[in-house]
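Read-outs throughout are calculated quantities, based only on the coordinates presented, and are distinct from any laboratory measurement. Since this is a predicted model, take the numbers as computed values, not measurements.
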Structure P
Amino acid sequence: MKPAGLVVVRVKPGGIAEEMGIVRGDRLVAINGTPVHDLIDYRFWAADEDISLELNKVNGEKWVLDLEKDYDEDLGLEFEGAGFGPTIPCSNHCLFCFVDQMPPGMRKSLYVKDDDYRLSFWSGNFITLTNVTEQELQRIISMRLSPLYISVHSTNPGLRRRMLGNSRAGLIMEQLRELAAAGIELHAQVVACPGLNDGQELTRTVEDLAGLWPGVQSLAVVPVGLTRFRQSRYPLRGYTPEEARKLVHWIRTRQEEYLRTRGNPFIFAADEFYLLSGVEIPQLESYAGFPQLENGVGLTRLFLEEWEKARSRLLGKRIKGKITLVTGVLGEQLLGPVAAALNKVEGLQATLKVIRNDFFGEHVTVAGLLTGADLVSQLPPGKTGDLLVLPAVSLKREEPVFLDGVSLLELSQRLMVQVAAVAGPGQLVDVLLEGREIAVWSASVEN
C-alpha cells in the first residue's frame with residue numbers, strides 16, 4: 001500500500017519550508033493532525049496562520065514543526081505527481097467517447113480517461129460524478145470545492161445510464177441538487193448526439209438544469225466528435241448544417257427567455273454549431289463573462305475581437321515576404337478574411353491553406369486536432385513561402401509536438417520552411433512585425 005502523504009520534490013529557496021529544514025524527499029503526512037492526501041488538502045489546511053506539520057523525513061526521522069505565518073502565505077513546497085498522484089479513472093463506457101475513437105499506436109497519455117472531481121475543481125476538467133462516493137461528495141461540500149464542471153448529457157435517468165454505460169449515471173439530478181443546495185457553483189455540458197439526446201430530450205435536460213439556477217450557472221451544448229476509428233461502435237452521426245442552424249436558433253430562443261427571467265442567457269451553443277450552420281457569431285456581451293470558454297464557447301468571438309485590435313497595428317506598415325496560414329476546415333471562415341486583409345499590407349503575400357483531417361477522418365474539422373502527418377502530406381515542400389503559420393492549439397502545451405508525435409522541427413525540415421505556432425491573431429501580427437521567435441513555438445530548417 002502506498003504510504004500516506006505528499007512527497008516533496010522541490011523546496012523554494014528562501015521560503016518558509018527551507019527555513020524550517022524541509023528538504024526534497026521528505027513526506028508531508030498531516031497538517032494540524034489532519035491527514036494530507038493531495039494538493040487540495042495541503043492548500044486548504046496550510047492556509048491557516050498557526051499550523052503544525054507532521055513529516056516523515058527522507059532520513060527516516062519523524063518531525064513535527066509548529067509555525068506561525070500570514071494567512072494563506074505559501075510555504076514554498078512542490079510535490080510529486082503535481083500533488084495529486086494517480087488521477088481517478090473514468091468508470092463509464094460512453095457511446096460517444098472520443099478517447100475510444102483514437103487510433104492505435106499513439107502516445108499512452110492520449111488513451112487516459114480520467115473522471116476526477118479534484119481536477120474539475122483545480123483545472124476545470126469535466127466530470128460525470130458517476131464514480132464520486134458519498135464521502136467524496138461530502139468532501140466537495142465541506143471544503144467548498146467550487147466551481148465544478150459536470151458532463152450531464154441528459155437528465156433522463158434511463159437515457160443517461162444508456163449513454164454513459166454506467167448504472168450510477170441515473171443519479172445525476174440528485175447529485176446536482178445536493179451540490180447546488182450546498183452552494184457549489186456548477187457548470188454543465190451536453191454532448192449533443194443527433195437522434196439520441198437532442199430534441200425533446202434536450203428540452204427536458206435544459207429545463208431540469210435551469211431549474212437548479214443559480215447553482216447551475218451555465219450549460220454548453222457541444223456537438224459529438226466522431227473519428228473514422230469508430231466503425232464497430234454505436235452508430236452515431238454528426239450534425240448537418242441545417243440541423244445546426246435549427247439548434248442554434250432554438251438555443252437563442254431559450255437564451256432570450258432566460259435573459260428576461262434571470263438576467264443571464266444560461267445556455268450556450270458551442271462555436272462549432274455557429275461555424276457549421278453559417279449563423280453569425282454572437283456579440284461579446286452575449287457570452288455573459290465566458291463561463292464555458294474552455295469548452296469551445298466564445299473562442300471565435302474573442303478571436304474576432306482580438307483580430308480587430310491587432311490589424312490596426314499593420315496600418316502603414318511594409319512587410320516583405322510570403323507566408324502561408326494553416327487551419328482546419330471550420331477555421332476557413334475565420335482565417336479567410338484575415339488572409340485577405342494581410343494581402344493588403346504592402347510587400348506581404350499571404351496564402352490560406354485549409355487542411356483536411358485525413359488522420360482522424362472528415363468529421364473532425366477543428367484546428368486543435370490537426371496532425372503533422374496531414375500537414376506534411378497536404379503542403380508542398382519548399383512552396384509555402386518564407387514562413388508557415390499554424391495554430392498553437394494543435395500542439396501539446398508543454399512541447400511543440402502534434403497529436404501524432406510529429407515535432408514542429410520535423411515539420412519545418414520536411415516542408416523546408418520556417419514555422420511559427422501562434423496563440424491568436426494578436427501574436428500573428430507580433431510575428432509579422434518582430435519575427436517568428438515571438439511565437440509560442442517556432443522552428444527553422446537551420447535548427
Structure Q
Amino acid sequence: MKHMPWFPEDWIDEVVVRNDIVDVVNQYVEIKPRGRGYFGLCPFHNERTASFHVSPERQIYHCFGCGEGGNVVSFIMNLERIEFVEAMKLLAERIGMPLPEGTNRERIRQDRNEKQQFLDINKECARYFHQNLMEPNGKDALDYLKSRGLDARILRIFGLGYASNKWDGALNHLKGLGYTDEQLLKAGITVENAEKNRIYDRFRNRIIFPIINVRGEILGFGGRVMDDSLPKYLNSPDSPTFSKSINLFGLHLAAKVRPLEYLIIVEGYMDVISLHQYGFSQAVATLGTALTTEQAKLMRRFSPEVYIAYDGDTAGQAATMKALDILRDAGCRVRVMQFPNKLDPDDVLKQYGPEYFGKLMDKSLSLIDYKLSKLREEHDLNTTDGKVDFATAAAQVLAEVNNSIERDAYIQELESLLGIRSRAIYDQIARIQAMNRKQNKGQ
C-alpha cells in the first residue's frame with residue numbers, strides 16, 4: 001500500500017497500532033472467536049458460511065471465499081470505499097488522535113530526523129551506561145546484580161547498565177559526542193534546574209534498564225536504586241520516542257519466541273529478567289504504571305493468552321483485579337497465577353525453582369474462577385446472609401460471561417456449593433443484564 005508522503009510514518013504506525021483490527025472489524029461485521037482468531041460473514045461478497053477470518057495476533061484479515069485481505073487500513077479503505085488519506089483520518093478520529101500538525105514536508109522531515117536523533121542519543125547513552133557497569137566504579141552495581149542471581153549473559157541480552165553517582169556523567173559523555181544541552185533535555189537524558197540555571201543527569205547511582213521496542217530501538221530507560229531510597233524506580237519522561245502507556249519492557253525478546261503461545265505479565269523489570277534467566281522468555285512488564293488498554297491490545301497482537309503473575313501482596317492482588325477486565329476487553333484469554341506467602345515471581349523462582357513456577361502456571365485460574373475465589377474469601381458461607389451475598393456478587397460476575405454453556409457450568413457449581421436453586425441465580429443474572437443494557441442505552 002502506497003502511503004501519502006505528508007503523513008509521517010511513525011504517526012501512521014501509531015494509528016494502526018492503536019486501532020485493533022478485531023475492534024474495528026467488529027463495528028462492521030459480527031465476528032465470533034474460533035481457535036486463535038475470529039470468523040464472520042464476509043462484508044465484501046455474499047455468502048452463507050462464515051469464511052471471513054480476522055487474526056488478532058497478526059492484525060490482518062483474510063476471506064477464504066473471495067480472497068480479500070489486508071490490515072486495518074485496507075479494511076476501512078475497501079469497506080468505506082475511500083482513499084488512504086481519508087481512511088487514516090477516520091481511524092485517527094476513532095481513537096481521538098489528532099492529525100499531524102500541518103502538511104509541510106520539510107517540517108515532517110525535520111520531525112523524523114529529530115526522532116532518529118533521539119534514538120541515536122539513547123543508543124549512545126545505553127552503551128555508556130553498560131560500559132559503566134563493567135568498569136571499577138560500577139563494581140557495587142555489578143555485585144548487586146550478581147547478588148540478585150543475574151549472570152553475564154542476561155546482563156548482555158538486556159543491555160543492563162549503571163548510572164554513576166555523578167551529576168554530569170552522561171551529560172559530559174554525550175556532549176563529547178557532539179550533542180547539545182537542548183537535545184539531551186528533549187531526549188530526557190538530563191534535567192534542568194531553572195532556578196540554579198543548571199543542567200544535570202536524570203539518572204544517578206541507579207541500575208539502568210534500557211526499554212527496547214520490537215525493532216530493537218532504545219526508546220528510553222528505567223532506573224532502579226540499590227538501597228531503600230525513593231523513588232525506587234525512575235523512568236524516562238514521555239518524549240517523541242517514548243510513551244509509558246503504549247510500550248512493554250521485555251516485549252522485544254518475548255516476540256522472538258516461536259510459537260508465542262502466551263505472555264506472562266509481571267510488575268517489575270527484575271521479575272522479567274529473572275523469568276528470562278530461568279527459561280520463561282515470554283515475560284513482559286508495564287513501565288512503572290498500571291496496565292493500560294493500549295498495552296493490553298499490544299499483548300494480544302502477539303499472543304491470545306496472558307498469564308497475570310503480579311506480586312502476591314495486597315497491592316499486587318489489587319493490580320490483578322484491575323488488569324483482568326482490561327485484558328479481557330482487549331480480547332485476551334486471561335489466567336491468574338497465585339504465589340504462596342505473598343511472594344513475587346523472582347522470589348518464587350529463587351526459593352522453589354522453575355519447575356515449581358511451571359506447576360503454578362498449570363494451576364492458574366481463569367478470569368471467572370479467580371474473581372469467584374476472591375469473592376468467596378470475602379463471605380462466610382456458613383451463614384445464610386453470607387451465602388446470599390456471595391451468590392448476588394457472583395451473579396454480577398457471571399453476567400459478564402457471554403458463553404451460555406460456560407455460564408451454566410458456573411451456575412450449577414454455585415447451586416451445589418450454596419444450596420441456592422439455579423433458577424434464582426439465572427433470574428438475578430437476567431436482572432443485572434437488563435439493568436446494564438438500560439444504562440448503556442442511556443449513555
Structure R
Amino acid sequence: MAGTDRSWAYVEPGSVPRIVTDTVPGPKSHEYNARGMQYMIGYSSQVTLCPVVFEKGHGVTLTDVDGNIYLDFSSGIYVTTLGHCHPKVSEAVAHYAKTLMNCHDFNTPVKVALLEKIAAIQPWDLTGMQLYDSGTTAVEAALRVCRAATGKSEFLSCYMDFHGKTGHAVSLAKMNPTNGAGRAQGFYLVPRPDPYRPLFKKADGTIDTDAYLHFFDEFITYATTGNVAAFVLEPVQGWAGSIFPPDDFFPKLRRFCDERGILLVADEVLTGMGRTGTYFAMEHWDTRPDVVTLGKGFGNGFPVTAMLVSERYKESINKISASTSYGGNPMACAAALASIEVIEEEGLLENARKLGAYFDQRLAALKEAHPIVGDVRGKGCLLGVELVKDRATKEPFLEAGEKVYQYAFRKGLAWVPAGHILRMSPPIVMDVETAAKGMDLIEEAIAEVEAEFGY
C-alpha cells in the first residue's frame with residue numbers, strides 16, 4: 001500500500017502565511033523589480049498585479065526577498081504539483097547534473113525506467129512516446145503525428161483552449177495580430193461546451209451537448225475540406241478559467257471522432273499527473289484519447305514534457321523527425337521518474353481527491369454566501385471561482401477579479417488570476433488544514449471587495 005509520509009512539506013497551523021513588511025510587495029521586491037524590469041519585458045498578469053520577488057520555496061510555501069512567507073495556491077503556474085523542491089525530485093536532478101546531463105536521444109537507464117513507468121500508469125494503450133522540454137513542443141509534435149497517422153492536415157480545437165505560443169499550436173487557440181495575418185491554414189475553432197455559459201441549451205436552460213456535436217458535424221461539412229486529422233482539446237480549460245465540460249461531452253466526442261476517422265488529442269500539460277486526483281484528467285470521463293501531451297507537473301518544476309501515442313499509431317512517430325536537443329535528457333527523465341514515484345509512495349492521488357472533496361464543500365459555501373460569486377468548479381486541486389456583477393446577467397466582474405487577486409496576495413496567498421475568474425492550483429501534497437487557511441484568505445478578500453463595491 002502506498003505510504004503517506006508528507007511530513008517534509010508540513011507547516012504548523014497558524015504559521016503561514018507570515019507577512020513581515022508593511023506593504024506587499026516589500027521594499028526589496030520593489031528594488032529587484034526596478035532592476036529586472038529594465039531588461040525583462042512581457043511579464044504575466046500574475047506578476048504585474050502583485051510584483052513580489054521570490055527567493056525560495058519549500059513544500060506549500062514561497063518566501064520573498066523581504067522575508068514574507070506565502071501560502072502557495074498556484075504551484076508556480078500549475079507546475080510544482082508535488083510542492084516546491086520535493087527532496088526526492090531535487091536529489092534525482094542533482095545526481096544527474098553531476099553524472100550525465102545530455103547525450104542527445106540515446107537511451108539511458110533512467111530514460112528507460114521512465115518510459116516503462118509511464119507505460120505502467122497510463123490506463124489505455126499509449127505505448128508510443130517521445131520526450132520534450134516544453135508543452136508547446138509536445139503539442140507541435142502531436143500535430144505532426146496526427147498528420148502522419150491519418151494522411152490528413154486539418155485540425156479542430158475550441159474557443160478559449162490554450163495549447164502553446166508557437167507556429168501551429170497558437171492556431172489552436174485565441175490569437176492576436178502578433179501571431180500573424182491569420183490562423184494557420186487548416187486550423188479551425190468551434191464553440192466549447194461551458195455549463196455555466198452554454199451557447200446551446202435545452203428547453204430547461206441546461207447545456208445541450210448534442211447540439212454542440214451537431215454544430216461540429218455541420219462545421220466539418222461546410223467549413224473544412226473534409227480532411228480533419230484530429231480534434232485537439234484541453235480536458236479542462238486552464239487559461240480560460242478552469243472551465244470543466246459537461247460529463248457527457250468527452251464520451252460523446254470520442255464516438256463522434258471514431259465515426260468520422262478523426263483522432264482525439266488530449267492536451268494534459270496542465271491537467272495531468274495528479275492535479276485532478278487521477279494521473280490523467282480524461283480518466284474522469286472514461287474516455288480514451290489517441291494522443292496525449294504531458295508537462296508542467298510531469299517533472300514538478302523541471303522542464304520535461306512528453307507526447308504519448310496509441311499503439312495503433314505509434315509508428316507514425318518515426319515519420320516526424322521527433323527528436324530534439326534537450327528532450328529526454330537524463331536530468332529531465334530523473335525529475336519525471338521521481339515525480340511519479342513520489343505520487344505513488346506518498347499516496348498523492350488519494351490526497352488530491354481528499355482535498356478536492358474539501359474544496360467542493362468550501363466552494364459551494366462560498367457561492368452561497370457571496371453575491372458576486374457566480375460559479376464555482378473544480379476537481380481535485382484544479383479549481384475556479386467566477387465573479388460576476390449580477391448572477392442573473394452573468395456579466396463578468398473584471399475589476400473585482402483583479403482586486404480579489406491582489407488583496408488575497410497581500411494577505412499572503414500566491415495564486416493565479418484570469419480576469420474575472422480566480423484560478424487555484426495548490427500542490428497536491430497540501431493538508432486540509434492548510435487548504436482551509438488558503439480558502440479563508442480568499443473569502444476575506446472577496447468580502448472586502450464586495451463591501452468596496454457596495455454589495
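At a glance:
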read-out: Source structure (of P, Q, R) for Cα extents along the principal axes in Å, for residues 301-428 alone, computed value 41, 32, 27; value: P
read-out: Read-out helix-only ellipticity at 222 nm (-39500 (n - 2.57) for each DSSP H run of 4 or more, over all residues; to 500), computed value -8500, structure in P, Q, R; value: P
